[in-house]
Structure I
Amino acid sequence: MKQKTHSGAKKRLRATGSGRVKRGKANLRHLLAHKSSGRKRHLGMMTYIHTASAYQVERLLVTPRPKTVKE
C-alpha cells in the first residue's frame, strides 16, 4: 500500500530543491504588543528543520532522500 503524506506536515513544511526542509517559526500568532519589531521580523522568516528531526519529517512528507552524486 502506498504511503500517504501527513496532512498537517504538508501545510507547515516544504522541501527545497536540495532536499532540505523549511519550516515557519513559532510565537507570532498572539501577544505581539510586547514583542519588539525586530523580534517579530525574525520570527516571520523561514528556517530549516534541525538535522535530528530530519528522518521523522522526511517520513511525514514522503519525500525521497537526495541522491549523492558519485563521480
Structure II
Amino acid sequence: MEDTTQIAKQLVHDVVMSKSVEERLLMCAQLYEDAKEFARIGMPQDLSDKEAQEFIFERIHGAKPEELI
C-alpha cells in the first residue's frame, strides 16, 4: 500500500541523506530499539527470557531466526 506522496518521499529522503553516515547509523539503531519496545508492548507477560527474545525477533523480522537461514 502506497499512501505517501512522491513529494513527501523525496523530502524525507533529502533530509535523511543530508545527515552524516554516523547520524544515519544512529537513526537506524534508534529505530530498531523503538521497534523492540513496540514488540514488548504486545508481548505476553509469562515468557522466559529466551522466549521473550524470540518473540521480539519474530515480531520485528516476521520470522524465527532459523526460518531466515
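Some notes on this structure:
- Structures I, II were shown, and helix-only ellipticity at 222 nm (-39500 (n - 2.57) for each DSSP H run of 4 or more, over all residues; to 500) at -22500 was computed from II.
- Given 1.9 for distance in nm of label points 7 Å out along Cα→Cβ at positions 12 and 60, calculated: source structure among I, II: II
- Read-out Cα extents along the principal axes in Å, computed value 50, 35, 19, structure in I, II: I
Quick note: the coordinates plus some simple rules give every number you see, no bench work behind them. Here the structure is a predicted model, which is why all the values come from computation and not from measurement. Cβ atoms are built from the backbone, for glycine too; each structure is taken alone.
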